[in-house]
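Engineer: Once you scroll down, you'll see the structures, which are given as structure tokens.
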Structure I
Amino acid sequence: MSPSRCRLYLITPPRIADLDAFGADLDAALGAGDVACLQLRLKTEGDRIDEPATRRIAKALMAPVQDAGVAVVINDSPALALELGADGVHLGPSDMSVKDARKLLGPDAIVGASAKSSYHAAMEAGEAGADYVAFGAFYPTTTKAGATPASPDLLTNWQAMTELPCVAIGGITVDNARPLVAAGADFLAVSSGVWSAEGGPASAVAGFNALFDEVDKA
């Protein structure tokens, strides 16, 4: 997961009431441009992983997403990622350690870790075997309570320090993404900026990819 051109890392909404409608939006989004990854991030009202919902969504959508060449990552739970046959897991600070997740999932799984705005946490995750680290929130976000603010220079400094890929996350839309791409984000993790985009998910995915191409050629 280390591209030279920035790529899109989609995250599901925290709750999906209408599976058919979301499936149609997802299909349109994946058909509108390059997407590297889809993270299943289904949450309860208490912001804990919603395992029944994750299983339901994965059963319906994971195979076609993987068939489209898009990796599927489960939020928070390496055990659930293993059970579902996902491509990997994304870990928060209070989840299983990167080292233990790697041991459970094996050398070929994707293991990502949130570092918020901490270089130290990011370096520790990399040393423990993470495939990428996620920094943010770069902008105000409605999908995660208590997010830690981060600035674009964090991405630039990280790229100067290491080759480990970094993901920018937090309130990202097509309209505000340019500084993060220019600063060196390898991936942009986006949820509501795609699913709630004014022109629809497909339009947002196309817009992100047009921006990535423009910055890549600059």
Structure II
Amino acid sequence: MSVPEKAFSQNLALDDELSRIASDIDEFEGYSNPHALRIAVLADALAREFNLASQDRLSLQQAALVHDIGEMLMEREYIKTNRVLNPQERLDMQRHPVIGEQEAAKRGLSRAVQLIVRWHHEWWNGLGYPDGLSRDQIPLAARIIRVADTYAALTDSRPYSVPISTSEARRYITEWAGIEFDSRVVKVFLSLRDIPELKSYADKNE
């Protein structure tokens, strides 16, 4: 584990195997900074605010690390392109949470982890995938991952995209509350302070 990864994971109950998988997924997706570990930190901060039990927090951390393992296993080149996916690609892409769920099961991760991976792209308004769940049908842990994942992606760089600022990302999360995101999770997320992982990579040199 690299020095940055150690800094991200110092307060998390993570093992080397899951950290390695997270690093492999980040590399496949083109992130130059620890993306999945950053999501795990942000998600765990939210979990603490919601007073989740220690076992639920562990499941959430593990799911954060492997949430996009389905994308890596699919190995589709369109995943790395900066363009709107065509209808066939979009349908294909929507398979990755299910593939991720299956892979989490193969690796012996708990059913809780498997379901968080399956449902991390569900939207509050029911327009997410793969099952079209809405509102409280979506487990709180999956709703937490949805916010943390989106924020981390918006504020990091990939070869085909640049990060937006912390303030812009907070505005985006706010605007999509009640649509993509659970408004209650957004409210708690916006209240978080003094967490280095909240700062956008666009602001790192300021």
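Read-outs: derived from the displayed coordinates by stated rules, not from any lab. For clarity, every value in this text was computed on a predicted model and none was experimentally measured. Cβ atoms are built from the backbone, for glycine too; each structure is taken alone.
Engineer: Out of I, II, choose the structure whose coordinates give FRET efficiency 1/(1 + (r/R0)^6) of positions 102 and 182 (r between Cβ atoms, R0 = 30 Å, to 0.05) equal to 0.70 when calculated.
Structural biologist: II
Engineer: Here mean count of other Cβ atoms within 10 Å over residues 38-45 was calculated and came to 26.0; which of the structures I, II was it taken from?
Structural biologist: Structure of origin is II.
Engineer: If you don't mind, another one. Can you say which of I, II returns 11.8 when mean count of other Cβ atoms within 10 Å over residues 78-85 is computed?
Structural biologist: Structure of origin is II.
Engineer: State the single structure among I, II that was used to calculate helix-only ellipticity at 222 nm (-39500 (n - 2.57) for each DSSP H run of 4 or more, over all residues; to 500), giving -12000.
Structural biologist: I
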